[in-house]
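Coordinate-derived values only; no laboratory data. Given the structure is predicted, the values throughout are model-derived calculations rather than measurements. Cβ atoms are built from the backbone, for glycine too; each structure is taken alone.
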Structure I
Amino acid sequence: MIMIENKHIKRFVQTVVPFMIIPAAAVLSALFVKREYHLAVSLFAGAFSLVLFAAGFDKKKIGTRRLVICAVMTALCFGGRFIPFLKPIVALTIISGIYLGSEAGFLVGAAAALLSNFYFGQGPWTVFQMLGWGFTGLFAGMLSGPLKKNKPLLLAYGAAAGVMYSFIMDIWTVLWYNKGFDIGLYTAAIVSAVPYTLSYMASNVIFLLMLFEPFGEKLGRVKKKYGI
């Protein structure tokens, strides 16, 4: 497992990868890349998600152990996409971010989108899904302290994460339809997507209520046992 040791490089990677490189790849691919090359763009974003993850730990052994746990959480997210209507993907990603760190949360969300779309279908939308789910884990890690202690705040964050994911996917919709961004079309996309947004919000709240405590307890034990 690669490890980034320089603190300044770490901070640079932690800022540039999620907020510049992967978003730029998503937007540019939606506008300019032919459909048959979108898998390459998604794999590019996946590789940088791993680079971001590598910037989030200090010891190689600890990073490898975290990666194994991330793989398990990603597999659970993958399976969760097969549940009809309400899905636990974002809830599991949020839990990953809170207990494993921001970079791990981003990796779980991004990898879940990339890998599950080998079954559900790859396309220019994949990188936007990677961003949408990745950001929910990233921000959950940043807010891990208060989210652990305050269940109403956790549920509110889950609902907000559903809105954020929907808004990000609406950007993809406008770019795909218009080959450029238009605020009027974006507003229309947001309005037309309200039923889906509500379902995302409901899914996140319901599955956080169901999964946060049992998964949090197990992840807490694993972290303590293996010194993560």
Structure II
Amino acid sequence: MKATVIIPAAGSGRRMGGSISKQYLELAGKPILAHTLTLFENHPLIEHIYLVVPAGDIAYCQEQIVDRYSFSKVARIVAGGSERQDSVSHGLDAVAQDGLDQPLRPILIHDGARPLFDCQHLSLLIEAVCDTGACTIGVPVKDTIKTVENSTITNSPERSRLWQVQTPQGFQYQLIRDAFDRAAADGFVATDDASLVERLGHPVKMLEGDYRNIKVTTPEDILIAVALLGGTP
């Protein structure tokens, strides 16, 4: 079964520091968001893309991203919310409004500022979603991790059990819809979508990705992404 992708890109990018949102910054000659969309536009198992951006950016994204780079799989550009979780929920609403809310439909959710994901993992991710209902991409942590309270280390978790979660994260439509509805009812906010599914008691499979799949968040990340692409800013 082909998958539908929701790409939340409604953040302000405050940590990047400039006047332009990070998803529109140029990376190797084109906007970061255009790089991200290309990953899914070119994959045969992706059927539809829902792009979620700030309400005031919809016309800009249509003209300067979708039309300019001829992204034919973008079904709709959706207005985001105040938090990432709200933006993804708006994307799920749009999927349902367009009649794509079949319970077992694979829904992938990918950060707009992750332009370096290796799409060779997509087939395995979609297969895992169809088999198990929920799967995310991630990598084992390289560094020792500490939990800290009031500037004091309180715990040193066993590194061999720790993974750094990335996106895409994939879910069957009804499962992720139920997870978001439960979170909204409980007033619960998470930093990733898999956490919402975990709250339902449903297991989430971890699929190993690669360390190149960085999220461009700070100016230093631009330099790293340029180096990984082998290009110039």
Structure III
Amino acid sequence: MRTEKIIGLLFIVGAIAVFVPYTILSVIFDYPGILREDAGTILTRFWEGGARLIWVWWAFAILGLPLLAAYVLLGQRLEGKVSYVRWATTLGVISGIAQIIGLLRWVFVVPVLANTYVASADSATREASKVVFLAIHQFGGVLLGEHIGQLFTIAWMVMMATAFRQIRLLPPWVSWFGYAAGAFYLPAQAELFATVMPGFPAWDWAGLIGSTLWLIWLVIVGVKMLKTGIG
């Protein structure tokens, strides 16, 4: 199979694979709305989800790996045509790794805190579990997964969309769709700043709309590459 077709399949499979556990989490854990609840409520809901919920979080983290492979393969194919593609690939890989690490906190850290919080009858221990959860959430979720992960994802998407236009790899509308996705996704960063600066203006739907458009764009790029390849 030609490399172009492999890249296309990886984009399609990776985007769909990420969307499936995300959808499951929205149903069984009210994600991402649950994150706006009190830490004690989140830990209790997580504990109630049991092993099933942990495995869904693990799948959410790991099933994005095909996208990293696609980033690298596409970068290798285009870096000789566009000088900044190597930088874009680096940002894309960092974004994926940051998001995977951030998501895996729900697999290897949060279960311990949830068990401690629910099982303990000592109020001090329960409060300590909430404080540790908030610290881990701010570092692993807000800083790594959402700030670095999402910001670098947007940068990769915009840079690659520009590269596509520059070498006329795909129809122009594909690049413009990528720009639009980035424009919707970027305001999601405001919600992150609002976690440390109360009152900071934020649009709650930016993250959901932006990430959905990003996944749709990946599928579009994948389908186009299956059909046309790389010249």
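For which of the structures I, II, III does the calculation of mean count of other Cβ atoms within 10 Å over residues 106-113 return 18.6? Mind showing how you got there, number by number?
Numbers: I: 31.2; II: 25.6; III: 18.6.
For mean count of other Cβ atoms within 10 Å over residues 106-113, the value 18.6 is produced by structure III.
Here mean projected area of the Cα convex hull in nm² was derived from just one of the structures I, II, III, and that gives 13.5; the source is II.
Name the one structure among I, II, III that semi-axes √(5λ) of the Cα gyration tensor in Å, for residues 10-49 alone of 24, 12, 6 was derived from. Walk me through the intermediate numbers first.
Numbers: I: 21, 11, 4; II: 24, 12, 6; III: 26, 9, 7.
Value 24, 12, 6 for semi-axes √(5λ) of the Cα gyration tensor in Å, for residues 10-49 alone corresponds to II out of I, II, III.
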